[in-house]
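Several structures are given next for inspection.
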Structure 1
Amino acid sequence: MEVHRQLGRGFDEILYKDALQYEFSTVGIDFEREREFEVKYKSIILPHLFYADFVVFGKIILEVKAVQALTSSHVKQTMNYLAASGLKLGLLVNFGEDSLTYRRVVL
């Protein structure tokens, strides 16, 4: 909420991620930024990885958006990230609206 309060809406996602990284570091929240995950397809690992915006406390995928409104496709994307990562909880946060919006996503 502090990031949205300070920056408001209208910036690219990358700036909100930078600000979140600063805030997490400042208050001592355990996180990894742009953590890589392999994606399995049948009996192989696909050559391209996916990158979670953040993994917080080693178990929560934090997906950052800066869009006009969250859609079902954003939720589905987060669900796919959870399935591929083996994690069970995701938080989808949108900085693109007048008020900070979020959705909790559980696999």
Structure 2
Amino acid sequence: MLLLMAAVNIQMLARGYLTWELTKSPIAVVVVGAGFAPPILLLSLYGGAVADRVSRKRIIQLGQLGMLVITLFVGVSISTGTVTVYHLTGASVAQGTIWAFLMPAR
């Protein structure tokens, strides 16, 4: 849990910085940074219901796998030079969605 929290926080900081480097737009930085929040707000109740009905261990495993896939996607996009602010926004929203299911399972 400690490593996952550290990785998520570092990713949030790095996404904001990379967004600034790509766009020089404070609004884009806010959109990418805040993309994490709406899925958590809207999906946490569903995450709780799923955590009550499905194996919590399985939810956590799938959630951490999802976080890995998001990280790899952004990393490959950066390495190939194809990263855009839309990739970063999508990664932020996807991470928030996974988080909405991970936290009730924990």
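Every read-out reported here was derived from the displayed coordinates using simple, explicitly stated rules and does not represent laboratory data. Keep in mind that what you see is a predicted model, and the values were worked out from it rather than measured. Cβ atoms are built from the backbone, for glycine too; each structure is taken alone.
Annotations
- Among 1, 2, structure where Cα extents along the principal axes in Å as derived comes to 46, 31, 23: 1
- Computing Cα extents along the principal axes in Å, for residues 23-78 alone across structures 1, 2 gives 42, 28, 16 for structure 1.
- At a computed 42 (relative contact order in percent (Cα under 8 Å, 6 or more apart)), which of 1, 2: 2
- The maximum of FRET efficiency 1/(1 + (r/R0)^6) of positions 15 and 39 (r between Cβ atoms, R0 = 25 Å, to 0.05) over structures 1, 2, that is, the highest value, falls on 2.
- Origin of the value -30000, where helix-only ellipticity at 222 nm (-39500 (n - 2.57) for each DSSP H run of 4 or more, over all residues; to 500) was derived from one of 1, 2: 2
- Identity of the structure behind 1.8 (criterion: distance in nm of label points 7 Å out along Cα→Cβ at positions 31 and 95, calculated), options 1, 2: 2
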